[in-house]
Structure P
Amino acid sequence: MEQYIAQNFGLNAGIKPLKKEELVNLPLYLKANYSLSHGVLNGKQLIWANVLNNENSTPDQLKKQGHQLRQIFHASVVFVFNKLDSWQRKRLIEKQVAFAQPFKQLFIPELFMQLNDVAGNNNIAAPLVEKFTAPAQFAILYHLQVRSLEQKTFQEIAEFLHYSAMTITRLIKEMQNAQLLSVEGAKEKSIKFNLPKKELWQKALPLFISPVREICFTDQLPNDNYLKNAGDTALAAYSMLSESAQKTYAIGKDEFRSLKLDSSFKNLDRKNGNFKIEVWHYNPILLSQIKEVDKLSLYLSMQNDQDERIQRALQYLLNDMQW
């Protein structure tokens with residue numbers, strides 16, 4: 001495994017067998033099923049579980065025992081096989097079970113990594129997807145908070161999201177590559193998400209970007225039909241956080257460009273002004289029916305703020321989500 005990872009990722013996995021004292025609390029049936037080692041991949045602690053008896057290891061059993069191992073060792077688990085048939089690999093991927101077959105295949109959905117040489121693809125290693133584009137992120141947030149896209153056709157999704165058919169095809173491909181959904185149907189295609197909403201959010205979170213494209217300031221607001229309360233102005237409305245004196249608003253980039261052209265903003269400036277304006281990659285109006293931006297986009301826009309008060313309020317925000 002170390003050689004396989006070094007050759008294809010240029011990383012030192014540092015794989016070492018677990019010591020006897022580390023196995024004290026391990027149930028006997030897990031000791032009998034796996035030879036366990038620990039290591040680090042891309043900064044993530046992993047447990048490598050070498051499967052000793054492949055014949056009795058169903059995907060459902062592996063998923064269950066992987067969860068048990070994770071709880072014991074507080075690390076992600078990757079099952080290692082000496083031999084796997086193509087149908088077995090397919091079932092493991094369908095069940096989102098992380099596995100490796102040295103010099104054949106590596107699949108770790110939690111790290112968004114997939115390496116596959118079984119079809120002769122020259123051992124090219126690549127992440128499933130690095131970061132979502134704004135349309136893909138918008139689609140997921142819309143599904144989570146506004147209207148379910150489950151079993152909706154591509155055409156219906158295009159109408160809901162106000163995107164072209166080509167953009168919808170691309171963003172669905174992104175979500176497929178991130179193992180978030182599958183596409184069903186031949187002529188009239190629809191989508192099916194692989195996870196319930198809360199788990200979908202948790203899995204997609206590392207791939208999300210801040211919705212904020214740029215920040216500017218103005219002395220006078222245009223028609224507020226284009227604006228939503230954002231930043232700490234919105235967070236104060238959602239939590240016990242005290243609102244700052246300067247109000248913050250969000251606007252979609254296309255709407256901002258249009259209002260800027262007709263001079264609806266007064267004294268636009270990059271540093272100073274009465275009001276703070278966040279220009280978003282997508283239109284916040286479409287994700288919220290109240291005067292505040294949607295909760296998940298707000299979280300993404302502020303998650304890197306180091307203020308402890310902000311972080312507590314953001315945690316309250318997520319805990320208050322109705323999934």
Structure Q
Amino acid sequence: MLRSDHDPALHPYDALTPDVVLDALDSTSLRGDGRLQGLSSYENRVYLARLEDGGAVVLKFYRPGRWSEAQIAEEHDFALELAEAEVPMVAPLRLQDRTLHRHGDFLFSVSPARGGRRPELDDPEVLEWIGRLLARLHQVGAAQPFKLRPALDATTFGQEPLAWLIEQGDLPPEAASRWREAAQAALALATEAMTACTPQGRIATLRLHGDCHPGNILWTPDQGPHFVDLDDSRSGPAVQDLWMLLSGDRQQQQRQLGALLDGYETMREFDRRELALIEPLRTLRLLHYSAWLARRWSDPIFPINFPWFGSAAYWQEQAAILWQQVEAMQQPALIA
């Protein structure tokens with residue numbers, strides 16, 4: 001098993017008991033009625049809290065040591081800008097004249113409770129709607145840059161995770177060599193593609209959602225889609241917020257992409273050169289994801305939810321996927 005960044009005998013979230021969560025809520029002058037429900041989240045801890053007045057809020061406790069206060073403030077400022085521009089984004093509440101709070105060793109925020117389900121991405125009208133909203137999100141994102149949050153690029157999502165895995169990891173001997181060879185080959189092509197498309201501002205970068213997979217877009221019948229969770233918001237090319245909504249074979253992805261861009265381009269121009277970055281970005285996410293799991297392994301929630309991680313079968317499968325990415329990055333880009 002790979003070594004994580006923390007001592008497995010002592011994890012910060014061990015101290016986040018229900019009483020601590022309720023005391024944190026009370027410190028914002030909101031009064032909970034004692035009912036808490038843990039929501040699905042691995043990187044942070046997120047709770048639905050019922051209030052004495054009958055309402056409900058969501059508390060998000062940031063993983064200690066991941067982002068600085070200033071970097072979290074940039075996330076909050078971006079969310080508030082989006083809300084001000086009437087982009088449907090669940091933004092943190094301003095309580096006691098701030099959106100970021102501290103209780104004990106934890107930084108946390110409080111947001112309105114908003115429900116919804118995953119959007120039906122096989123419906124072209126739904127994809128067009130999401131495309132319009134992403135264009136509006138990117139209009140706000142392009143207005144000014146992040147100053148402190150890192151970029152999403154081949155260094156942060158590829159070279160650094162791969163170097164960490166090779167240096168810190170203890171991969172099964174029967175899988176290590178093949179995975180390392182596949183990872184290095186895939187990263188080389190991804191880096192080449194990113195470098196070719198983004199030098200000297202050839203392709204613009206902007207503030208992104210950054211993790212715009214279907215689980216971070218919630219759909220309600222009366223209001224349509226809204227975005228949640230800017231925790232992974234970074235600077236990068238606009239296509240990063242599009243490609244994770246594509247699935248299926250090449251023909252299916254082409255149709256989905258066409259519908260997304262039909263909506264997107266009613267609000268904002270899209271640079272077609274960015275389509276060449278879809279497979280490189282997918283490759284970088286694969287590398288980043290493996291390193292993320294390894295670095296978080298001391299958090300008890302990870303072995304429970306990802307019991308297959310770290311086995312020889314996992315690394316062999318990842319090697320096969322990365323070799324598929326090597327082939328995909330040598331194919332013509334999607335057309336829309």
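Remarks
- Calculating mean projected area of the Cα convex hull in nm² for structures P, Q picks out P as the one with the greatest value.
- If you line up P, Q by FRET efficiency 1/(1 + (r/R0)^6) of positions 194 and 306 (r between Cβ atoms, R0 = 30 Å, to 0.05), the top spot, with the largest value, goes to Q.
- Test item: helix-only ellipticity at 222 nm (-39500 (n - 2.57) for each DSSP H run of 4 or more, over all residues; to 500) calculated as -13000, pick one of P, Q: Q
- Set P, Q, criterion relative contact order in percent (Cα under 8 Å, 6 or more apart): the highest-scoring structure is Q.
- Top of P, Q by mean count of other Cβ atoms within 10 Å over residues 250-257, largest first: P
- Which entry (P, Q) yields the derived value 2.4 for distance in nm of label points 7 Å out along Cα→Cβ at positions 170 and 186: Q
- With distance in nm of label points 7 Å out along Cα→Cβ at positions 26 and 74 computed over the structures P, Q, the top value is the one for Q, the highest of the group.
- Looking at FRET efficiency 1/(1 + (r/R0)^6) of positions 50 and 234 (r between Cβ atoms, R0 = 41 Å, to 0.05) for structures P, Q, the greatest value goes to Q.
FYI, it's all coordinate maths here, none of it is from the lab. Quantities reported herein were computed from a predicted structural model and do not represent experimental measurements. Cβ atoms are built from the backbone, for glycine too; each structure is taken alone.
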